[in-house]
Each structure stands twice: as C-alpha cells, then as structure tokens.
1. Can you tell which of I, II yields 18 when relative contact order in percent (Cα under 8 Å, 6 or more apart) is derived from it?
2. Please compute Cα Rg over 2.2 N^0.38 Å for structures I, II and give me the label with the greatest value.
3. Of the structures I, II, report the one carrying the highest value of distance in nm of label points 7 Å out along Cα→Cβ at positions 18 and 290.
4. Which structure, out of I, II, was FRET efficiency 1/(1 + (r/R0)^6) of positions 82 and 178 (r between Cβ atoms, R0 = 30 Å, to 0.05) calculated from, if the result is 0.80?
5. Work out the source of 21, 10, 8 here, i.e. which of I, II gives that when semi-axes √(5λ) of the Cα gyration tensor in Å, for residues 114-169 alone is computed.
Structure I
Amino acid sequence: MNCRAIIPAIIVVGASAGGVEALEALVARLPADLPAAVCVVIHIGRRRSFAPRILAKAGSLPAAHAVDGETLRPGRIYVAPPDHHLLVEPDRLRLSHGPRENSTRPAIDPLFRSAAQAYGPQVFGVILSGAMNDGTAGFSAIKRLGGTTLVQDPADAMFPGMPRSALSNTTVDHCAPASALGSLLTRLVRATDETPNPSESFDDEEATMEGHYSLNPPVSLTCPECGGSLRETRVDSMPVFTCHIGHRYGPENMDQAQVREIERAFEIALRMLNERATLSQRLAETARQKGQALSAQRWETASRDVLDQAELLMKFLSQGWRAPSSDGGGGNGEDDGGGGNGAGA
C-alpha cells in the first residue's frame, strides 16, 4: 500500500532569538485539520532541542524532529534537528550536514530554497523573531517561484532584525503579529486550490543550492602562504600570481605551493581523526568501568568509524598528486606520460 501523501501546501518557518515564543503563538492558532505540512528551523546549532515538545504543547498539531527521508504529511510539524539543515523534496524531507549558512546549521535559507524548488506556488514562508538576516535570501527564492511570504511584525518581535531584513530587501506579502499569523496562514492555505505534482520541480539557480557541500568556481584564487586573495598578471606569456601583501608565485611554484597546503590540511585532518579515535576508545573504557555497556559499545563503534575514515584518507594521501610537469624542473617531460607528485615528495 502506498502511504505517500501529496500535500496541497507547505508552510516553512524560520526563527532565531526570541523565536520560540513567537512560534508558540503561531502554532496555537493552527487547526488540527490544517491541509499543509509545517517545517520549522530554529537556530539551535548543536545544542539539544526541546522545540518539538514545546510546539506540540502549544497547539493541536503533533510536532517532532524531522527524520531523513520521511514522507511529508499535512497537519504535522517537522522541526530541524540540531546541527542539520532541513531540506524539502517533493513529498519528503531530507537532512543535510552541509556547510553552515549565515554561520549556523540548521539555517533557514536552505529550507526556504529547497521548499521553493519542490513546491513553488504552494509554499508559504514565514520569518519570525531573530537577529541578522537569515531567511531573507530564501524569501527571495520563494517569491521568484510564486510562493507567499509572511513576516512577524518587527514591533511585535523580541529581536526584529530578521523580519526587518526581509521587509527591507524582499517582497513581503503579509506582516502581522505572531499571534495573528496562525489564523492568517490557515486562511491562505485553505484558499489554495492547486495540488502540487510531487514529480514537478520549479527550476531556479539559487533555489537549487540545497544545503550541501559543492565545488563552485571561486571568486579569486588565494595565497597558499597567507590566505590573501591573489592578483594575476603576466610577464610576456607567463602568468604571475601576487597576493596583496607581496607573496608572489610563478605557475609551477603556485602549483607546488597549493599541493603543500592540500597535504598539510589532509595531514591535520588525519591527526584529528586519529586523536578522535583514541578519545573514543578512552571514553569507551571509562563507560565500561562504570558498568555502562551500551555507552561503551557506542564509543567503540564511533572509534571504528573514525579509523575507517582515517584509513581512506591515508590511502588517498599515499597516491601522490598528478600535476603537469614543467620543462625546466626535475619532473618528467611531457612525452613520458607521467604526472608524478607536484610537491616532489
């Protein structure tokens, strides 16, 4: 039996400082038969979160931390768990440990962007109390793809920064106190006649940046020595890279300096993995001494997982680095087909 439920609408809510109180006021006005799923991001970072319990008590909708891959259903509240971005796909949820956005994970913008891409005009985005500007860029994606945007009235917010940023930089359809947003959302959702097709996506370049690590072209190269941005000039046909405090590289030197920095970063990662494995083993032994068998087993599993990752990294490091060789250095020439290790190690 197929238990997938095609939701007619999705409400995505972002909150930060002062936002829990605003969320309580909002969900208190959402009915038990709400024909929409509600996804919530609160800036909790890695801290333990009691938000689902608080929101479930505040209103009539059940609330829980989102689980990766679970089916979206109307009349439920899904809260981003600590240290994970909450993302929306057609008819389901995804969790991501991707890069922090606006210095936080979970962040509001990945939720808003992914919901806009998955549900387009059926998205209702809400920004509540909070400082800074997380959610503003996500609001822009929601509006571009036909969704509806609402903000808590800054005068009603404990921290008005996020609502003010949205009002100043994007198109906001509704602005109201938190206590009025629940009823307003209910009316708007029930007025939505279209049913989304879960196989349809609403293509938008910004909206497809869904909270995962990716490799995009950098704005500029950076100096391997100090990390400053590099300016490229040319001496006849040869490129020369100079940073803003004076470090200078020809092409082959730049290549070798980059390889040295990559190796150094990987060696630091290998050291930290080894130290984490050792720490996990020590904590497992401590748990055993206390008679905490289950905790000891979990720490031992964590140690094995880290050692597996370290093994993969060691294999990668041992392979060396392929780099085009120069005519004047000690590397192989173009015709002997070999790349060799760019750092000479």
Structure II
Amino acid sequence: MKIGVIMGGVSSEREVSLQSGKGILANLDRSKYEVIPIDITSREELTEKAKGLDLALLALHGSYGEDGTVQGTLETMGIPYTGSGVLSSSICMNKDLSKKLLRVEGISTADWLCWSSISDYSAEAVERLGYPVVVKPNSGGSSIGTHIVRNREALRAAVEDAFRWDTEVMIEQFIQGEEITCAVIDGELLPIIRIQANGSDWFDFSAKYEEGGALEEVVQLPAEVHERVHSAALGSYRALKCSVYARVDMMLRNGIPYVLEVNTLPGMTKTSLLPKSAEAAGMTYSSLLDRIIQLSLDKVQKAADSVEDTNTEKTAGNGKSNENQGVLSHG
C-alpha cells in the first residue's frame, strides 16, 4: 500500500506539523507500507504530490490541514485519507461553532465571546464574562496567539495579537482547574491523561512541545467523575461528527468537565498526548498508526457500500414502478 504522509502545510502550525510527520515516518511499518514523505508548502502542491497514493496519512495542523479543505481536495481526487471527514474537520476547527453545538447537546463548555473584527472590541462585554479570560484565534491551534488575560489593561494587546493569526478571535472564560485530555479511537475512550505545565500556569506552546515542558500522566479519576468525563468526551465526538480518531481537551473544576475543544488531527510528535494515551492502552506507536489506517480505509469502504446499496434500492424501486405502470396501462 502506497501511503503518503502529508505534512508541513501553510498554517502557523507548520513546524509542529513537520514534527508530527517526523514521528509518523519513524514509526510506520515499512514491511506493510510503501511510505512517501510529502511536505507541502503551498495549496497547489497537494494535487500534484498526492497523485497515485492509496492513502493520504494526514499529519497537518491548522488551516488548510484540519479545516476540511485538504480533505475536500483529496475526496475530489478519489484518494482516501485518515481521520474525520470534511464536515467534522470544518466544524471542529471553528471553536465558536463547535462550542455552540456542544451547548445544544448539553455538554459543558466555558462561556465565551467571538469577535470578527477589532471594531467588535468591548472591554465591558469581557468584564461581564469575568477575569481572567483566555484570548485566542477562533481557528488556531498549538496555543499560538493565545493569551491568559487577567485584567482590562492587558486585554486589547492580547486581542490585537490574536487577530494577527486569524480573522476571528475568541474571548473565553478561564476555567481554573485540572487540565485533562481524552483520546478517542473509533468511538472508544483511551486512558485519560492529566496535564500540568512546568514553569507555567497553563499549557502554552512551550509546555506542549519542549522536552520536560509539562508533566503528563495517566490519571485514575473517581468513578463518578470518570463517568462524566467519559460522557462528555464521547458526546463531543458524536455531536461534532468525528470519525476514526480525535482528542477532546477539557478542564475539570469541582468534578465537572468543561470541554475546551476537539482536535480532529491531534499532534503526533514524540511529546504528543495521543501516542502516550495509546501506549497506556497497550498500543505501540506503530500499532496505533496501523489502527488509524485500517479504520480510515474501513470508513471509505463503508461509505462506498452505502452508496452501492442506495443505488441498488433505487434500481429495484424503478423496476417495481415500471411494472406497476405496465399493469396500469393494460388494466
């Protein structure tokens, strides 16, 4: 099977994507796959470099990676790809939209504002949320352009910086509590990981990607809390139409999980959380990739079978209709 590892891209998370790609390339089983590294530096490169692949293994992050656009391009080329589809990728990339859908489903998430222009700036509206707040690009990742703001004086500079990275900015209540992350594969929750940043009071870019930046360990939660987390993680996965795998990030406060976001293409670097959670479930990095690949191919086959069944039913229905018309014409 010819597998292309698509990485790099054009977003602010390009370097993180390259590290994810490096981790994947080092752990794919060469006895099973013909592996082709594909570093894209422009949107146009994908259609040229992906030709002839049996599967695109996506190691992209950020815009033109996690937002459904790459997935849509690959679908028009008839090339299967790993992870969630176009709709789910697009929804999960938009934090404002995904939080609205989670609220509809009764899943707890912090209160927030979303501004599409600096002209929307309102310190009074933020004060109604209450400090501290998290200011971040609405469609960003890896904590790039993200700030914890503790007072009105620091707000505008944080908002202006976040607008450097995106056309929309979210201002979200800061939930003081315990940060956890929940890996979901094929609708099943893997061991939960607790995150505690070293030298910082939140899980920023350095804590995420520097060696020793954070203490990340499997946590056994009290039964009642675990059930709430399990329900929130799988509820989020289903509500946002995820498939194959995803990572649901949460804050725990007083035993209540608040969903921060759902990542459809979570990091796969050597310090990333998904491989650590899979390892705690007894999966090697290599077997994790095998499972992601197989589940992605199964999803494509299931969709193809569904279309074939629908077409068969339509054909059978047309036949019955013609028979009825014949009876009526001779009646």
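1. II
2. If we compare Cα Rg over 2.2 N^0.38 Å over I, II, the biggest value is for I.
3. I
4. I
5. I
Laboratory data are not the source of any read-out in this text; all were calculated from the coordinates shown. Not measured: the values here are computed from a predicted model. Cβ atoms are built from the backbone, for glycine too; each structure is taken alone.
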